[in-house]
1. If you work out distance in nm of label points 7 Å out along Cα→Cβ at positions 115 and 291 for 1, 2, which one comes out largest?
2. Starting from the value 5.2: which structure in 1, 2 was distance in nm of label points 7 Å out along Cα→Cβ at positions 83 and 323 calculated from?
3. Here distance in nm of label points 7 Å out along Cα→Cβ at positions 123 and 331 has been calculated and equals 2.5, so which of 1, 2 was it run on?
4. One of 1, 2 was used to compute P(r) over Cα pairs in 5 Å bins from 0, in percent, for residues 99-314 alone, and the result was 1, 6, 11, 13, 13, 12, 10, 9, 7, 6, 5, 4, 2, 1, 0. Which label is that?
5. If FRET efficiency 1/(1 + (r/R0)^6) of positions 43 and 355 (r between Cβ atoms, R0 = 41 Å, to 0.05) computes to 0.05, which of 1, 2 did it come from?
6. Identify the structure, out of 1, 2, from whose coordinates Cα extents along the principal axes in Å, for residues 283-362 alone was calculated to give 53, 32, 22.
7. Which one of 1, 2 has mean count of other Cβ atoms within 10 Å over residues 51-58, as calculated from the coordinates, equal to 11.9?
8. Taking distance in nm of label points 7 Å out along Cα→Cβ at positions 139 and 275 for each of 1, 2, which is largest?
Structure 1
Amino acid sequence: MYTEANDFTENELRTGLSAQFERQIVQNDIQEFARVSGDKNPLHIDTNYAKTSNYKGSLVHGAFQIGLASSMLGMQLPGRRALLTSMNCRFESPLYYPCTVLVQGVIVSWNRENRSGQLKVVILEKSTLIPTADIFLGFTLHERKREQKVERCSSSSPIVSVETTEAEEKLVLISGASGGIGKEIACLLAKKYRVLGLVNKGSLNEEVSKIENLQELQIDFNQPGWEERIGMAIKGNSIYGVVHCAWPGAPRGGLLKIPWNVIKLQISFGIFVTIRLARLQFANAHPDGGCFVGVGSVFGAINPNMHLAAYSLGKSGLENAVKLLAPEMALKKIRINAISPSFVSVGMNKQANKRQIRMEIASVPLGRLCLPFEIAEMVEFLLSQKASFISGQNIALTGGKL
């Protein structure tokens, strides 16, 4: 382990920054921890007693593992400037001693403007690489905030840190924020709202991540506990908007042959994730209500595609979930709609060849493809008061294509 603390500044910290150290745990460590903490439960300190239990061995205290996570926070990521503000932990399996553990830390969210973020720490038993604890630590840096700066989303689109009451009060969550459509939406909405961009394997590029009104949070919708992690990140703030863009690709094949797990994943993102995000917004509703927007597809309920059958099923599930949620969400003045664009040459369509693109253009009466910024502007419209009576709708962006 390090003998001196690292000293990461707010400009050096970023989502994805990681560190690791090893730690041997022996009986004397446990005895000393029991003395200092007062937790002298025999399952931890009495070897003979522990052998008679159903665990058949002495266990390391869960709080001892939390202490290792605290060491990661205070010594490595972010280091000496860190102040712990919150904690959420889950112990996956028992940790027996003596042992050696790997303590792995990664910054999963960082808001440079607020100088606050979240560190995920995983503790693994080294010989088996079995994870024993997942610990999420909220933190802030204990120095004066820096002045806000004007940043750019692109060479032609300036993004200014918003200091108005609207931006400070209204928070919008965007799933799939690192994708082609999600990123465009995040950049546009950050001009008016505080945006929490939910990403999984991808990440916001360096230029976009500098937008001070945009915070990134790593979320895996396939893992349990992601609602709690979002709850920790928003720190009790209400949620004005949710934009659900995340999607697990578009697998080819018909329903009779495509694997069950692929179909389940598509349905999960279309129905279960949509409902869970809606419940999260409903439970943390803004006093002014708000809006939920699900990004569907013309290949969903409008024009299902048998060659993308699982994808069509999932998208149509999202669009129908939106309609069914509308009356319930209205109880807290939350409007909910879906946007179903036709072919867009970003994200999962980024690898389309010139012939495919020409064929798609030829099928659109307006003679061109739908563009990401047009989807983003529709989302912005739906979140605004100009759309205050629109709810439960599936809005198609097809350029006149039937």
Structure 2
Amino acid sequence: MALALEGLKVLDLATFVAAPVCATLLGEFGAEIIKVEQPGEGDDLRRLGRQTDGVSLWWLAEARNKKSITCNLRTREGQELVKRLVAQSDIVAENFRPGTLERWNLGYEALTEVNPRIIMVRISAFGQTGPYRERPGFGRIAAAIGGISYLSGHPDRPPATPGTPTIPDYLAGVMGALGALIALHHRERTGEGQVVDVALYEPILRMLDELIPVYGATGHVRERIGSGTEYVVPHNHYRTRDGKWLAIACTSDRMFERLLRAMGREALKERYQTMADRLRLREELDALIQQWVEAKDAREALAQLEAAEVPSSLVYSVRDLFDDPHLKARENIVSVPNPLGGLLHMVGVIPRLSRTPGSIRSVGPLRPGENNEEIYGDRLGLSRGELDRLRNGGVI
């Protein structure tokens, strides 16, 4: 079966997570991804996180479906090689600080001279414009300036990192891929390429539910309240008798009535009849639910909640993710051959398409530049002697 993006050519000039994830997502649906790495050491993600036999498992999972070449972008010959590849590409993804590629003669204007139809996805800490544009930043900084770190944690403790520090990177990669596909649609109608500009903090800002409009209208600043939710009660985590945590989310009167039925406390409906009542009596109601939950093992409590159709779940660790039958049925975690031996587990392809589903055809390249001969030799026509000269000169 043909993949949806088959024939699309993407040049991944980026490093670490954000823009590389953009390219990875496109590659899962058939785009050819050429990953450009620094000669010798390769992409920084190769050295990040836990490793097996000196190879980052994170790299193997997130660089999937990519071909690796090496090129020193700081050299004139390296820049010319990249431009020759850009002439054959549809999309370039990068996440250097703004101005860096321009200094290397590889900015958008320079690339349009060799390919006016090129689409350039540029993901940086603070975007291509504005007074902070040249500041460095990673996911933790994006979560901080995006407003979500301030909300995460308990009121008497420091702000907590929401989940992992890389969540902003992954969200920026998703937004970059969305922008690239929108730009491709525009190009099909007009023949024009363009720049997709994503700041690392912006996807976080986009996902702050009512925070922005509420402050703009009322001046209200939402503060940290632990695992609860400011505008909905009950909507929290509760500890069971066997030491597990349950998530319960009742976002409507109907859902709350189901919870009271599961608890056998229907008589309390009048006291907590409206959401305004439940918000006013938050501590009292959360304590009541906690008392009910902690008298039961997690399995027993969940069975009663599920029977009453109350939105609920265990708060999963990664071990729970591997054991869950629904995740197995959905193939949310897949196993692929590990070049180091055995199987490598990773998250499956998302989203699911009924006619042109994505696929994982290979894990991240083991060696930086393992596709140099294929790309530089077969595609650009460089001779073995030229490849040796470029390699010995530190260009590739």
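1. Details: 1: 3.5; 2: 6.6.
With respect to distance in nm of label points 7 Å out along Cα→Cβ at positions 115 and 291, the highest-scoring structure among 1, 2 is 2.
2. Working: 1: 5.2; 2: 5.9.
So the calculation was done on 1.
3. Details: 1: 4.1; 2: 2.5.
Attributed to the structure labelled 2.
4. Values: 1: 1, 6, 13, 16, 17, 15, 12, 9, 6, 3, 1, 0, 0; 2: 1, 6, 11, 13, 13, 12, 10, 9, 7, 6, 5, 4, 2, 1, 0.
Computing P(r) over Cα pairs in 5 Å bins from 0, in percent, for residues 99-314 alone on every structure in 1, 2 gives 1, 6, 11, 13, 13, 12, 10, 9, 7, 6, 5, 4, 2, 1, 0 only for 2.
5. Details: 1: 0.05; 2: 0.80.
Label of the originating structure: 1.
6. 2
7. Values: 1: 11.9; 2: 14.9.
Source structure: 1.
8. Details: 1: 3.8; 2: 3.1.
Across 1, 2, distance in nm of label points 7 Å out along Cα→Cβ at positions 139 and 275 peaks for 1.
Every number in this text was worked out from the coordinates using simple rules, so none of it is lab data. Keep in mind that this is a model prediction, so the values were computed, not measured. Cβ atoms are built from the backbone, for glycine too; each structure is taken alone.
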